[in-house]
1. Suppose distance in nm of label points 7 Å out along Cα→Cβ at positions 126 and 254 works out to 3.2; of P, Q, which structure was it derived from?
2. Ranked on mean count of other Cβ atoms within 10 Å over residues 158-165, which label among P, Q comes first with the largest value?
3. For the read-out helix-only ellipticity at 222 nm (-39500 (n - 2.57) for each DSSP H run of 4 or more, over all residues; to 500), a value of -16500 was computed from one structure; give its label from P, Q.
4. Given 23.9, 84 as the derived value for Rg and Dmax of the Cα atoms in Å, which of the supplied structures P, Q does it correspond to?
5. If distance in nm of label points 7 Å out along Cα→Cβ at positions 22 and 54 comes out at 1.1 when worked out from the coordinates, which of P, Q was used?
6. When you work out relative contact order in percent (Cα under 8 Å, 6 or more apart) for each of the structures P, Q, which one comes out largest?
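Rule-based calculations on the coordinates, nothing more; no lab input. As the structure is a computational prediction, the values presented were derived from the model and not from experiment. Cβ atoms are built from the backbone, for glycine too; each structure is taken alone.
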Structure P
Amino acid sequence: MTTQKLEIRLNANGVAAPAQRAAWQCNEIVAFCLEAIKESDLTERPQITSPSMAYRFDGPDLPAGERLVVYENWLLSKGFHELARGVRETLEEARVFIELVRFQATEMTWGEFQDYLAALRERVGRLPFPALLGEVNVRLTSPMDFADEFMSFQKVRNCMEHRAGIVGPPDVGPEQRLTLKLPRLKMFYNNPAGEEVELVAGTVIDTHQHTGIAEILIKRDTRSKSYALGETVSFTAAEFNEFAFACYLFGSDVASKLPILLPAERP
């Protein structure tokens, strides 16, 4: 029997890809659909035309404004689920990547290696989110910057998945609230009193009298949104855009901290 060397090449970009792909896809599709909805006639239910037969469902006759809210909420919720799926997939890929870095060279058939990899992926896929996050975090070269934030992201996702977005006892902490915390970029300037003023559309910059200018600054910040027990989780399109950006950052953060084998360490 001929023995051949198997060379495994690991690409950190493949670990970041699921979260980052979900970020741009969800952001683009949600933005497009929201604009399309706003430009559509929502005074009546849309009808599906079929060359053979179409089914009709009886539902409430909603005014256009209420129908718009229903469509927007459904679309944003669907996008949120897809972002959460991308984050989960990035963590699973990271866990497999880390295990393969630690893989000890031995003689085995290609089929045996495929079985080993399939069993590894199956075990990782069954891990609850907190356990998966913990297993990845302790094996990175340094802890994730956003571990706590994405635990809160998963809690909100669980609330939307299992309780239709209505905050229940399993979702809240001692303060009886569900809090979503995610990283973002904050653009601001310091006013003459030394206070940070965030720049949003329509902001008037109070320049310093002695120079007539104000320095525009950007820093990483954390956005928090809290929901009370019994409240329904909701967010705006602008907030969803920030969620997508946070997922993109998360993928980059995990990929940048993956362990590697130096040339001298490779078997």
Structure Q
Amino acid sequence: MLKLVFYTQDRPLKVRLAFPEESFALSCQWENKLDFIVGESGDFMMTWTSLLPDLEAEYAEALVSLVAARYPISEHHQELKKKCPEIIFQNHSDEWVFFGGSFNPWHKGHQSCLNLMPEDKTCLIVPDRNPHKEIRPLDPVTTVLEISTKAKFGKRQFLVPTFLLDNKPNPTVNWVEKLKENFPGQKISLLIGFDSFSSIKSWTRSQDLLPKLHTLYVASRLEDDEDRHQALDEVHALNAGINVIFLGKHLFENLSSTEIRKKREV
């Protein structure tokens, strides 16, 4: 069993390998693969994603699973909270902004969306599969490494690998409903590109989803003012009360993960 020491506050999770002589009298276990404690900050700490390349595959995947369970969208969140509440995601913001997508691959357009977000907002980056496309198996460890080595996250931005472990369709409305059931007072918002915003009525049960959201933060995607007004009218027709904030334009609106993959395949 792999022994780890974590350090966690309202910041990215830090971890190190335990020293051979360290005693783990009051440790927690995860999936019968990880034995860990939450300790004080010290030497040899690194962001949890930086440790993944040095681990054997079974331990690396168990670490991804453990980190996934830290967040309230995980079905294993309560299990981990009972075992080791100190490691649970402890951000106390009254609004969580979720930035979902396949991010396959992560590119400068995705980064620009994050950069447009106000710095005081807590943003959870949630890699997932497109529920409208064929579900293909993903290696969660590889996906986490690909994103974490390219992305630059702010102080209140966190990579949440929860849905990478599920090989099934996962419409946004499903997990948002569960989240609101468990955290009824929490404001749940989404960060999306304008292309997603303009097609949100085609999302699974969009009429049920929108009333549960506080704000849609929308990054531009080559639209003009007329496009924006038309899309806004359609969204307000579904839910007149939802707050919509247009974040503005950026230099990489033309980038597309689909087009990047096509070029790689040529």
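1. Values: P: 2.1; Q: 3.2.
Answer for the origin of the read-out: Q.
2. Details: P: 15.8; Q: 21.9.
Ranking P, Q on mean count of other Cβ atoms within 10 Å over residues 158-165, first place is Q.
3. On the way: P: -16500; Q: -9000.
Only one of P, Q returns -16500 for helix-only ellipticity at 222 nm (-39500 (n - 2.57) for each DSSP H run of 4 or more, over all residues; to 500), namely P.
4. Details: P: 23.9, 84; Q: 19.3, 66.
Traced to structure P.
5. Numbers: P: 3.3; Q: 1.1.
Here the read-out was taken from Q.
6. Details: P: 27; Q: 17.
By relative contact order in percent (Cα under 8 Å, 6 or more apart), the leading structure of P, Q is P.
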